[in-house]
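So, here's a batch of structures to check.
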Structure P
Amino acid sequence: MDANLIMLLRQLLVDRQVGALATLHDGRPFASMIPFAIHGTAERVRLVTHVSRLSAHTRDMLASPDVCLLVTAAESAAVPPQALPRVSISAVAEFIPVDHPDHPALKAAYLGKFPNAVDLFQLGDFEIVALDPTSARFIAGFARALTLSPESLAAAITGRSTFAGEA
């Protein structure tokens with residue numbers, strides 16, 4: 001993947017604030033909008049969200065942690081819908097309790113992107129959920145699709161230079 005594609009993927013995941021989360025709800029597909037942030041280390045990238053236990057998608061993730069997050073570029077009259085850059089990330093949802101060693105860093109990543117959410121951390125029904133990617137399908141435009149491993153996704157987001165992508 002060339003530098004322009006890496007920059008486009010990084011922009012999608014760093015600049016966009018919301019994605020469509022797909023879960024299984026009573027055995028059927030269900031999608032909802034969630035805010036997300038990125039927490040990246042040299043070893044892996046995690047998508048971080050902060051959800052209420054009152055939400056259907058939260059109960060869905062508790063019942064079946066396999067999820068998918070779709071993040072798209074903003075619509076533009078200059079770009080046909082089929083060419084809209086987007087990334088679909090299959091992941092496993094992990095609920096992170098307050099006493100978990102990763103909680104402070106994940107909370108900081110989330111609040112770094114959503115500082116106005118600080119008051120939600122005082123509510124007892126909200127929890128951090130880390131989405132651990134298992135694969136990603138990156139569409140960089142019309143007829144420009146790549147399947148990325150979790151390691152390749154992390155490399156693109158954290159700026160490491162060596163990774164592999166498949167067409």
Structure Q
Amino acid sequence: MAVTRLNHAVLYVRDAERTAAFFEENLGFVRKAAFPGGVFLRTSDDTPNDHDLGLFTVGSAAGDSKAGRTSVGMYHLAWEVSTLGELVEMRRRMQEVGALVGESDHGASKSLYCQDPDGLEFELMWAVPAELMTADDEQIRTAPIDWEATIHRFSADATGRGTYAPVG
């Protein structure tokens with residue numbers, strides 16, 4: 001037996017409606033269901049999942065996550081975009097709403113790090129297409145993204161490979 005992929009994620013947030021609105025308005029998530037204290041979202045209407053993200057309200061008095069600072073816990077979830085141009089547009093949008101907290105060239109992927117309204121971190125990433133991978137791309141790294149050079153090399157219309165695993 002083996003796990004094949006992540007099916008969905010569920011987060012405890014201060015206000016599920018507020019967080020759902022953030023994901024809908026800024027990342028294009030689609031509401032699948034809502035009920036008192038909870039919202040289920042999909043990344044698109046085309047996804048086969050019942051939901052990709054579940055949000056549950058824990059109330060405004062909830063403290064900030066200490067994961068990675070003073071406790072164990074999840075660092076982030078990564079949401080993949082189809083094209084490099086979409087990642088560039090997401091970068092603009094996340095800057096506009098004050099959610100962008102970092103960006104990295106990881107070789108095999110280009111990533112934005114963002115925070116939801118409760119400060120929970122998530123990643124938006126684009127995977128280098130398999131046919132364009134070089135040995136240098138397969139070297140895991142965390143470096144600044146040279147946006148001009150990256151777009152020149154791949155083009156904004158380049159479709160990512162849909163997986164983070166090395167090729168070969």
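None of the figures in this text is laboratory data; all of them are computed from the coordinates on show. Small disclaimer: the values here were computed from a predicted structure and weren't measured. Cβ atoms are built from the backbone, for glycine too; each structure is taken alone.
Suppose mean count of other Cβ atoms within 10 Å over residues 22-29 works out to 17.2; of P, Q, which structure was it derived from?
Q
Supply the structure label, taken from P, Q, corresponding to distance in nm of label points 7 Å out along Cα→Cβ at positions 70 and 150 with the calculated value 2.4.
P
For distance in nm of label points 7 Å out along Cα→Cβ at positions 62 and 134, which of the structures P, Q scores highest?
Greatest value across P, Q: structure Q.
Have a look at P, Q and say which one yields 17.1 for Kirkwood radius over Cα pairs in Å, as calculated.
Among P, Q, the structure yielding 17.1 for Kirkwood radius over Cα pairs in Å is Q.
Check the numbers for distance in nm of label points 7 Å out along Cα→Cβ at positions 46 and 94 across P, Q and tell me which is largest.
Q
Computing FRET efficiency 1/(1 + (r/R0)^6) of positions 126 and 158 (r between Cβ atoms, R0 = 30 Å, to 0.05) for each of P, Q, which one ends up highest?
The structure with the largest value is Q.
Ranked by relative contact order in percent (Cα under 8 Å, 6 or more apart), which of P, Q sits at the highest value?
P
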